[in-house]
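Once you scroll down, you'll see the structures, which are given as structure tokens.
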Structure I
Amino acid sequence: MNYPTNYTLKTERCILRYPSLDDIPYIFAATQVTGFTDGMQWCPPETEDELIAPYEYNCLAWEEDRAYSFTIEGKSDHDFLGRISIRKQEEENVWDLGFFTHPDHYGKGYMTEAVERVMRFGFEELGANQIVADHALWNKASEAILKKNGMRFLKYIAKGFVKNDEWVEENMLGITDDEWQ
């Protein structure tokens with residue numbers, strides 16, 4: 001099912017909405033924080049303009065029902081809190097989560113809320129049978145968010161992705177629709 005660009009998800013403290021070009025300065029600022037992209041497959045951009053192509057890709061993926069990327073903003077103040085995506089995988093009815101929190105908002109529980117809400121969207125609206133997420137082995141904050149939302153360890157991935165010419169080890173966690181219920 002294709003969702004309109006005005007489609008939103010809500011949590012107690014957050015609104016998850018369609019991405020906007022207006023998000024780019026906030027994303028760029030986050031990427032300039034040392035270590036921010038260390039656990040991600042992409043490197044920090046040198047200019048804000050480098051973030052336009054990923055924005056356009058996210059919009060196209062939404063239109064084609066392949067992935068839904070949501071900007072997370074504060075419900076009361078509309079501060080940019082982060083980004084979360086749920087992406088269709090090759091296996092039937094398996095979707096993958098990816099997310100980041102803006103460094104100004106680390107440790108406040110916003111991403112735990114957002115992950116729970118996007119998992120509900122995945123199971124109830126997208127018809128997912130399973131939702132999975134990978135995280136760099138050292139990224140204990142992401143691991144904690146996934147476990148708080150009921151995900152369990154599925155497998156270790158020695159060669160998760162290449163960053164700075166070295167393989168980054170990852171763990172894959174997941175949850176099935178039956179486990180989520």
Structure II
Amino acid sequence: MKVGTHANEGLEDIIGRKQKEIEDEGFALWGYGGNTCHPTTMVQPFAEEHAENGDPIVLCMEPMVSNHFAEPIRADEYSVDGVTWQKVPNGIHAVGSRFALLIKNLQLAKFELPLSATEVAVGRSAGRLGSQYVRGRVDKACLNVRTDPSLLNDPNQEKVIKIGLTAELIDPYAVFLRTAA
């Protein structure tokens with residue numbers, strides 16, 4: 001997932017606020033938009049499969065220059081299924097987003113991720129190389145790391161992204177957000 005300025009707040013400030021939310025509340029909501037990582041059809045099935053296998057579910061984030069200066073409207077409620085809603089805890093601020101990932105262990109990182117070493121995990125594009133999928137307006141995806149050494153790092157498909165931030169996804173992994181009417 002690409003990350004940067006969001007709802008008039010710089011990335012460094014967002015990171016500090018989210019780390020404090022995790023410290024105080026035990027988790028944070030990392031807001032996002034776009035249907036490539038829809039909560040119920042993409043993120044939850046992907047994360048549940050990995051959780052059943054005991055695999056870690058790591059959110060890798062690529063810092064970027066962003067111009068997201070929309071009004072910072074705070075979500076009041078969240079829902080796992082889009083039907084049953086519950087109040088966002090007072091200590092958690094999810095602003096300017098339709099969806100959110102539930103995270104803990106948010107930390108700075110510094111490594112490169114070759115997208116040709118990944119593949120789309122769920123949906124109509126399942127099995128497609130991450131380097132073919134994450135481009136243009138697609139800036140986030142549920143990806144598996146490919147384990148077959150003969151498939152890794154195809155120089156014809158190479159696209160390397162610089163990861164600057166990671167977090168662990170926690171159950172229920174992704175939710176819908178809304179402001180109370």
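For which of I, II does relative contact order in percent (Cα under 8 Å, 6 or more apart), calculated from the coordinates, equal 34? Value 34 for relative contact order in percent (Cα under 8 Å, 6 or more apart) corresponds to II out of I, II.
For the read-out distance in nm of label points 7 Å out along Cα→Cβ at positions 21 and 77, a value of 2.8 was computed from one structure; give its label from I, II. For distance in nm of label points 7 Å out along Cα→Cβ at positions 21 and 77, the value 2.8 is produced by structure I. Identify the structure, out of I, II, from whose coordinates helix-only ellipticity at 222 nm (-39500 (n - 2.57) for each DSSP H run of 4 or more, over all residues; to 500) was calculated to give -7000. It must be structure I, since only it matches. One of I, II was used to compute Cα extents along the principal axes in Å, and the result was 51, 33, 28. Which label is that? Considering all the candidates, the number was obtained from II.
Every number here is computed from the coordinates shown, using simple stated rules; none is lab data. Worth saying up front: this structure is predicted, and the values here are computed from it rather than measured. Cβ atoms are built from the backbone, for glycine too; each structure is taken alone.
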